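Derivation of every value follows stated rules applied to the coordinates shown; laboratory data play no part. From a predicted model like this one, the values you see are computed outputs, not experimental measurements. Cβ atoms are built from the backbone, for glycine too; each structure is taken alone.
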Structure I
Amino acid sequence: MDDLHDEVREALAGHGRVHAVRIVRQRLPVLSPAQALRYVSALPHGDAPADLVALAAEELVEPFDEVLAVRTIRPGAPER
């Protein structure tokens, strides 16, 4: 999420609000244009609205699977 926020803030500073909204819509197509505008408009004053951040997190953050995260530190003895 921080990467998106940084990218949007840079776009706002360098290219304006319309360009920043385009970036949000490309990365988060689940947001309507009005929601993307609300998202972009809130960033310079702090964080984006919580409801929109929750939608963005669902889209951008992959769910954590505890089973797939397990790593073998030391291989077991081969079966005989």
Structure II
Amino acid sequence: MAIKERVGLVVSDKMQKTVIVAVENRAPHVRYGKIVVKTRRYKAHDEENTCKIGDRVRIQETRPLSKTKRWQVTEVLTK
């Protein structure tokens, strides 16, 4: 089974070793065809606390690290 990866924007870095990443999904509405933006927020593990708010990062699915944390930051794409 393939490992899931997402690219998103860091919206919060207030926790230790954890960031919240917002991932946008743009898809056309089934009936009307207008592009609808849906945002999903993931808690991701950031071991070195390198990510700051506004960074674009790639996250990867991993084993459960806490009650709600199932992703880890693999690379920072833009600062």
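Data overview
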| quantity | calculated |
| --- | --- |
| Structure (I, II) behind the derived value 25 of relative contact order in percent (Cα under 8 Å, 6 or more apart) | I |
| If mean count of other Cβ atoms within 10 Å over residues 55-62 is computed and equals 17.4, the structure in I, II | II |
| Entry that produces 0 once helix-only ellipticity at 222 nm (-39500 (n - 2.57) for each DSSP H run of 4 or more, over all residues; to 500) is calculated, selected from I, II | II |
| FRET efficiency 1/(1 + (r/R0)^6) of positions 31 and 47 (r between Cβ atoms, R0 = 30 Å, to 0.05) - highest-scoring structure of I, II | I |
| Which entry (I, II) yields the derived value 44, 30, 21 for Cα extents along the principal axes in Å | II |
